[in-house]
Structure 1
Amino acid sequence: MKSIFEKLIAIFSRKPKPRIKKVLICVGHSRMGDKGAVSRGNVSEWAYNQYVAEKLREKLTERSISSTVISETPFKGYHKSCSYLSEQSWGYDCVIELHFNSHTATANGFEYLYCAGSEKGKKLAESFRKIHSEVVPGQKDRGVKAISQGGRGYRFLSKTKPPAAICEPFFGSNAKEWVLYEGMESELAQIYCDALVDYLA
């Protein structure tokens, strides 16, 4: 029979279990009455990315990463919606917001946004850019972009507690890019999953 001393040694010699990493996945344009831009295939940003978010959550679970999806916020106003997401972001290792771009019919490429001055946010955005460029080398790489006060997405990026990034993987206004990503929600989610694994490593 082990002595009390031996039992104590055994207890304190145990290696602590590694902390499970946590990601908050926010679907862009989740406030009431806002569905975002509409693609050339007549699919809204919100509808497309809601499916991407759920596939991403499944893939992260397979990699032993915990995640939560927020696809709706109980507010109409942008500022209140951002404040709500900020409150929900406590305790996560990083936060991402899913979008797709929309501009002219010829605008193209992918880009990932982060809050200017946030080194961890820049690292997160760079992980997404790197993995995306490796998986889809033929698509234009628009790089990572630092968003300053007054810039598009600044409030979300600056108010969340953990490092944050906004994902803009293609232009829904570009017919060629829409054809590339239409029905590819699971594949896009895999890019995001690999990027998050890279960042959290």
Structure 2
Amino acid sequence: MLNKDFDEAMRICMLSEIGPWFKEDHPACISGIVRTRADKVATGDVDIKGDSGGHTRYGIAQNYNPEINVSTLTYEQAKVVYFNKYWDKSECDLLPSLLNIINFDAVVNHGSTNANKFLQRCLGFLGKDVDGDLGPISLRKCYSVCVTKYDIKTLCLKVLDERERFFRVIVARNPSQQKFLQGWLNRVARLREYVKQV
């Protein structure tokens, strides 16, 4: 893709969806053909019992994407899905750099409405104003808060705090999801480290 922030957002997202061993030039990532355990690991090809998404590759779940054949998905095809379904549809390009990367990961993990609600709450919106719509009022408020790089980082860290709270609520409401909690919290922790280092 020709979008620097999107490419970085994908790189970071794949660290969570697949792991630090992800390499987009792995033969299975290029061909979409998964024959070995190493190919499965390289593409994040999993089907975890209890995960409502079903068969998943590159973090793209078959049950939530019936129009896609996850079994033959290449990394380039996955990038197109992520760009169209998450980055572009959620208008991540409208947000300041760094915040757009953090919001993209939230959109992937929680859906656009929840991701935008996290952001709105961190911007100080309350009640019915937390509507999950990244409209002109939310964007104006975002840009008025994000004056310096420090401001952007501070807002990103607040959004990550919101995500952590959200994960804990999921588990409190549905204890069967406890087995996923540490992975979710690890994802947020990786993003916190990323925000602090850039």
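Coordinate-derived values only; no laboratory data. None of the values given here were measured: they were computed from a predicted structure. Cβ atoms are built from the backbone, for glycine too; each structure is taken alone.
Structure notes:
- At a computed 15 (percent of Cα pairs over 32 Å apart), which of 1, 2: 2
- If you line up 1, 2 by relative contact order in percent (Cα under 8 Å, 6 or more apart), the top spot, with the largest value, goes to 1.
- Structure from which 3.3 was derived, distance in nm of label points 7 Å out along Cα→Cβ at positions 144 and 184, options 1, 2: 2
- Looking across 1, 2, the calculation of volume of the Cα convex hull per residue in Å³, for residues 56-175 alone that yields 127 traces back to 1.
- Read-out mean count of other Cβ atoms within 10 Å over residues 24-31, computed value 24.5, structure in 1, 2: 1
- Origin of the value 14.5, 40, where Rg and Dmax of the Cα atoms in Å, for residues 48-127 alone was derived from one of 1, 2: 1
- Among 1, 2, structure where distance in nm of label points 7 Å out along Cα→Cβ at positions 80 and 160 as derived comes to 3.3: 2
- Test item: helix-only ellipticity at 222 nm (-39500 (n - 2.57) for each DSSP H run of 4 or more, over all residues; to 500) calculated as -13000, pick one of 1, 2: 1
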